[in-house]
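Throughout, read-outs are computed from the coordinates displayed, never taken from laboratory work. Just so we're clear, the structure is a prediction, and the values are computed from it rather than from any experiment. Cβ atoms are built from the backbone, for glycine too; each structure is taken alone.
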Structure P
Amino acid sequence: MHWHPNADEWQYNIAGTAEMTVFLAEGEAVTEQFEAGDVGYAPMGAGHYIKNTGTDVYRILIGFNSGHYQAIDLSEWLTGNPEALLKSNFSISGDLVQKLPSKKLFIVP
């Protein structure tokens, strides 16, 4: 999961089938199914992810309304925060914090 702090994202689905979830506000999320020819959208700052739901390769063309690409990945954001902050804000144990990714993850099987 990631978000773009400086741009909206549009996706044109070229081949395959996928599911995209966009987290819009506290407790509000939208999940849509996509196939070739469909167009998707994630507003600036909205966390989102795309998951291949088929057995074939999923191909997508992505565009942004900014000439400068920026993305913050959830794994990157988690590793950039102190353990005490993660424990208190998410009400999780130190053991669970230690199990969180310690590096940026882009594509996860």
Structure Q
Amino acid sequence: MGAGLKLLCRIQTELNNTSVSLAALGLLVSTLEYPEINVDDELASFTQLESVLSRRIQSNSSLLQKLNEISEYFFSELRFSGNVKNYYDHKNSFINEVLNRSQGIPITLAI
């Protein structure tokens, strides 16, 4: 089976999952440009971020409180930011690069 077909099968499997992971889908797309990345290892980074946030956010928090906590964590503490100097850099479109550089475009920062 070719690499492209393997990728399509993995994407289809993820889409059939009852709890589709945008991070997993984004990382699978990233393998088109970065075939050497290990999706499971990269997903572990997302799990760590999620773990920190789940400890900070109370289940009874309002949506606004949750969004403020997420924003504070990513943009103040971790220093994620938009790539205003080079918005059209292709690296801004790959979630693995955004995670590693803490910089991207709005759609990938949102994942």
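Structure summary
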quantity	calculated
Structures P, Q, by relative contact order in percent (Cα under 8 Å, 6 or more apart): label with the highest value	P
Read-out helix-only ellipticity at 222 nm (-39500 (n - 2.57) for each DSSP H run of 4 or more, over all residues; to 500), computed value -16500, structure in P, Q	Q
Structure from which 17.4 was derived, mean count of other Cβ atoms within 10 Å over residues 6-13, options P, Q	P
Ranking P, Q by distance in nm of label points 7 Å out along Cα→Cβ at positions 30 and 70, the structure that comes out highest	P
FRET efficiency 1/(1 + (r/R0)^6) of positions 38 and 62 (r between Cβ atoms, R0 = 41 Å, to 0.05) - highest-scoring structure of P, Q	P
Source structure (of P, Q) for mean count of other Cβ atoms within 10 Å over residues 14-21, computed value 9.8	Q
